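Pasting the structures here.
Just so you know, all these numbers are worked out from the coordinates, no wet-lab data involved. Every value quoted in this text rests on a predicted model; they were computed, and no experiment measured them. Cβ atoms are built from the backbone, for glycine too; each structure is taken alone.
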Structure I
Amino acid sequence: MTPPSKPSTSIAVFTSDLRLRDNPVLHAALRAADRVVPLFVVDRRVAAAGFAVPNRVAFLRGCLADLDAGLRERGGRLVVRTGDAVEEIRRVAEQVDAGEVHIAGGVSAFAGRREGRLREALGGALRVHGAVLTAAEPGTVTPSGKDHFAVFTPYFRAWQGVELRRPFAAPRGVRVPPGVRSEPLSALSLLGSGSLSPVLPEGGERAGRRRLDAWLRSGLGAYADRQDDLAGDATSRLSPYLHFGCLSPVELVHRARKSGGPGADAFVRQLAWRDFHHQVLAARPDASHTDYRPRGDRWRSDDAAVAAWKEGRTGYPIVDAGMRQLAAEGWMHNRARLLVASFLTKTLYVDWRVGARHFLDLLVDGDVANNQLNWQWVAGTGTDTRPNRVLNPLAQARRFDPDGAYVRRWIPELADLPGRQVHTPWTLPAPERHALPYPPPIVDLSEATTRFHASRHTSD
């Protein structure tokens with residue numbers, strides 16, 4: 001009589017794809033074997049690289065708890081290990097005699113080093129999957145004779161022609177081999193601790209799907225007209241869930257296109273911007289910390305001005321409102337991100353890396369590709385075709401916060417000022433101005449713009 005064969009086992013390594021629905025990594029691991037180890041490694045190297053900040057660790061804890069709950073509903077569980085990711089993955093693979101190890105491809109230098117080491121440790125057992133963290137896999141949309149698009153508009157034209165894969169359903173069942181040791185989610189404390197922003201979103205796939213469903217019902221249709229409305233807060237706020245992979249960008253594109261209309265088109269364009277930045281970083285990993293297009297800038301060093309900018313005390317209410325929103329929520333409206341970044345890099349002429357690091361210290365959606373390359377775009381060292389444009393905070397305030405509601409929400413000391421006066425409190429009569437617990441402007445806009453253009457021209 002032939003003895004029964006030993007059940008085959010594979011490993012699904014979760015990184016920034018913390019979801020069950022439309023997860024090619026988990027889908028492939030389940031197809032490859034009778035049993036699967038859903039594995040997440042708490043790697044101290046993440047903390048050493050500056051990625052594990054309190055706001056994101058708190059959100060991550062919610063994501064992993066939700067993922068574990070979803071797996072348990074399907075008969076499985078999440079296996080958590082601590083230590084060097086490559087070594088822990090190798091150990092688990094040896095313990096369960098895994099035939100295949102599946103993981104999502106990444107575009108950062110950190111992800112590249114991890115993948116290289118995994119190939120050395122696992123050889124042919126490693127399976128790396130694309131189109132997990134992005135809609136279109138980096139490197140699949142390229143111009144003739146080049147490895148990536150350096151300008152968004154032609155990239156977007158090509159990207160629109162890509163036939164995206166169909167999303168996978170969530171698995172009905174997950175069988176985990178017995179005896180695989182797991183550590184509690186409290187092991188995330190190894191990544192460090194610190195003070196949190198007062199108001200953070202709930203982490204996890206289920207929370208993300210609730211927000212997505214509500215957005216598609218009531219927000220998407222008006223998005224084209226309202227995406228820059230600072231006070232209206234009419235953006236999707238899905239970026240944290242995309243960053244941690246609680247939601248699939250492939251699914252989002254399909255669902256938005258199915259809804260149709262100008263709002264859907266505008267939203268899909270934003271998802272394409274996300275893919276664009278990932279394909280730039282995949283081709284130029286050093287763009288996370290070096291100028292993509294060097295301008296020879298001799299950035300100013302001004303600790304007092306940088307501190308005022310971080311604290312939301314520049315004297316320009318629209319800038320300060322954005323910075324205070326960031327501190328309070330670990331998130332900032334996209335239009336405000338552009339304004340505060342332009343103010344730091346061009347009005348104050350301070351190195352974009354200073355601002356990018358501060359954003360990464362607080363943003364729940366702190367994504368290396370999008371954060372760093374958006375900062376470079378604004379600073380003029382990235383992919384912007386108009387690198388010397390300067391966003392005037394007063395003009396931007398009049399256009400995108402015409403009644404001052406956004407400023408009043410985040411700067412209560414100015415809440416009683418009438419109408420647009422809230423954007424220029426320094427023009428009040430002296431007695432009223434001095435009575436406000438709000439600082440005067442730290443820089444003259446006209447002089448700062450002249451200084452920037454002269455500095456950038458001299459650098460050229």
Structure II
Amino acid sequence: MSNMHKIAIPVAMLAATLAGPAAATVSDEEAKQLGTTLTPFGAEKAGNKDGTIPPYAGGVTTPPAGYVNGSGVLPDPFVADKPLFTITAKNVDQYADKLSAASVALFKKYPDYRMDVYPTRRSAAFPKTVLDNTVKNATRCKTIENGLAVVPECRGGIPFPIPKNGDEVMWDHLLRYQGPHFDFRAKTYLIDSAGRMTMTDEFTAQQEWPYYMENASNPDIYYRVRSDKLMTRSVGVINTYYDYLNPVATSRRAWSYSPGQRRVRVSPDFAYDTPTDSSGGVETFDDATMFSGKLDRFDFKLVGKKEMIMPYNVYQLQLTKADELLKPNFVNPDKMRWELHRSWVVEATLKPGKRHIYSKRVFYWDEDWGGGMVDLYDGSGKIWRGKYAISTPAYNIPAPVMGSSFTYDLANGLYVFLTHTVDTGGRPVGAQRPSSYFTPDAMAGAGIR
């Protein structure tokens with residue numbers, strides 16, 4: 001039987017349902033799996049039994065021909081690959097056990113939708129210092145505050161390479177390595193139900209992960225970002241926020257500068273299910289980067305690990321201009337690449353008494369941390385939206401970057417594509433900004449004309 005047909009055989013969960021207390025620990029004996037049967041960052045080193053997922057061999061760390069150092073534009077290292085098979089509305093049921101609920105719904109809604117599934121390439125790679133710190137984190141990292149925070153001893157690597165529960169997997173996502181900092185310009189587009197494409201945002205962004213910096217001025221901050229708006233209707237608006245390792249002690253701090261008022265205001269609504277203007281209301285603040293912010297409104301259950309077909313190594317998408325890429329109803333299938341990867345599955349259910357527009361979220365996190373997707377359910381429990389990260393591991397760093405993303409609103413027949421950089425110079429690493437750059441004072445100073 002060929003690999004093309006093997007992939008269609010239903011498989012059971014690769015790991016049993018995992019449960020445990022919020023402050024689960026890894027023994028020294030368990031930690032010895034890292035670098036042996038597991039990679040240093042906790043993925044299964046071996047391939048799957050069908051041979052459709054290969055063993056991990058270190059990822060891609062050498063740029064292909066055509067890469068220009070420092071450009072932020074990543075040529076496709078797998079440009080010669082051909083699809084193994086194609087999923088269409090006619091055969092989707094054959095592959096449904098490896099597709100997210102939103103993906104299945106797309107085939108049902110749009111008969112001309114398709115997925116070209118390519119050979120699985122485990123391209124994600126990490127610097128040695130990140131791998132070394134990840135191995136150390138296995139026994140020194142713990143969650144506190146009922147899983148809502150992590151101890152300050154966690155530094156510089158994936159915090160829970162051998163996760164015991166859903167909170168730990170979500171912290172792995174929040175603290176995953178993407179590089180030390182980025183400095184880029186990007187655009188966001190909304191494609192409405194009539195197929196019309198509208199650019200809804202253009203901005204510059206500076207992102208930093210002090211969690212991975214030895215010289216961090218405030219080691220309690222794990223992420224900070226500043227965004228300067230460039231669209232005519234919002235030019236001069238500046239937003240910034242910080243996220244903390246202990247959001248119970250210090251919740252997200254956010255500010256916005258308004259050029260009309262020439263004032264910086266605290267922005268507590270930059271969180272949870274507040275709709276984002278740039279997405280046309282299709283996304284919430286905690287949809288950013290697949291999930292962003294505090295874990296307190298949902299119960300996160302680690303279901304286990306499962307083989308899933310997800311966007312991966314989608315370099316061609318990042319090299320394609322918007323008018324060729326963003327077609328009516330869905331992203332141009334010619335520019336998409338789907339692969340089979342083992343994924344942690346985390347089911348997030350809204351806590352009793354808590355408020356959110358989503359009643360449930362189901363996350364699929366690539367075990368190599370190179371990709372991800374999430375199903376989003378409305379208050380009645382019906383699949384509403386599906387969000388997909390664009391996996392383009394940055395071999396120049398190296399880091400398993402999930403940069404751009406897109407979200408399908410299945411109820412309203414539209415979608416949004418966020419942080420497209422093909423027209424604006426890619427996603428260069430850039431220089432580390434001084435801490436003062438992210439302060440309200442710096443925002444006010446930059447806004448004065």
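Structure notes:
- For the set I, II, ranking by distance in nm of label points 7 Å out along Cα→Cβ at positions 158 and 174 places I highest.
- When distance in nm of label points 7 Å out along Cα→Cβ at positions 126 and 246 is calculated for each of structures I, II, structure I gives the greatest result.
- Test item: FRET efficiency 1/(1 + (r/R0)^6) of positions 134 and 342 (r between Cβ atoms, R0 = 30 Å, to 0.05) calculated as 0.65, pick one of I, II: I
- Source structure (of I, II) for helix-only ellipticity at 222 nm (-39500 (n - 2.57) for each DSSP H run of 4 or more, over all residues; to 500), computed value -3000: II
- Source structure (of I, II) for mean count of other Cβ atoms within 10 Å over residues 86-93, computed value 20.0: I
- Given 141 for volume of the Cα convex hull per residue in Å³, calculated: source structure among I, II: II
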